[in-house]
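Undergrad: Structures follow.
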Structure I
Amino acid sequence: MEGISTIRYLTTTSFGFGASALLGDALADLGIARPLVVTDPGVRTAGIADGVVAGTCEPGRATWFDRTPPNPTEASVL
């Protein structure tokens, strides 16, 4: 895809406009059928995360954790 950059080192990271379209293939390559989606309530309410997940797995297969604070700190992750 044009405009998407990929970094491969210990993990693979893709970013840029349209990079979320690569998520379904990445999950399939890793054998992940039931992804854990971690986001904040605002992103979930806006439907942004739902749109990404819709193209990655069968409906109802993702597990959601949508209580992360916006712009999380290290302390909130711990």
Structure II
Amino acid sequence: MSPVWSADGNEIFFIGYQERARNFWALSLKDQTERAITNLTGKRGVIGEQYPAADGKYIYFPWRDDLGDIWVMDVGP
């Protein structure tokens, strides 16, 4: 869900679905491997749209719960 390209165009970031839900994932276009970027399973709230930083080092995203936090995640390998 909600795919976006990495800054270098080598990966696609997406929100997982079903058993991978509530986490961000990265799909390598080079070798088609996937890796989890976040480990938010079991946490209260709902993950929102992701916005990669221009330098490709981070993804910014809202975590929707009663507090309305905004999180940042390092996406480097």
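Bear in mind these aren't lab numbers, they're just calculated from the coordinates by the rules spelled out. Given the structure is predicted, the values throughout are model-derived calculations rather than measurements. Cβ atoms are built from the backbone, for glycine too; each structure is taken alone.
Undergrad: Given a value of 17.5 for mean count of other Cβ atoms within 10 Å over residues 9-16, point me to the structure among I, II it was derived from.
TA: The read-out comes from structure II.
Undergrad: Moving on to the next point. Figure out for me which of the structures I, II the number 27 belongs to, where relative contact order in percent (Cα under 8 Å, 6 or more apart) was derived from the coordinates.
TA: The read-out was computed on structure I.
Undergrad: Related question: Quick check on the output: -7500 is helix-only ellipticity at 222 nm (-39500 (n - 2.57) for each DSSP H run of 4 or more, over all residues; to 500), derived from one of I, II. Which one produced it?
TA: I
Undergrad: If mean projected area of the Cα convex hull in nm² is calculated from each of I, II, which structure is the one that comes out at 4.9?
TA: Only one of I, II returns 4.9 for mean projected area of the Cα convex hull in nm², namely II.
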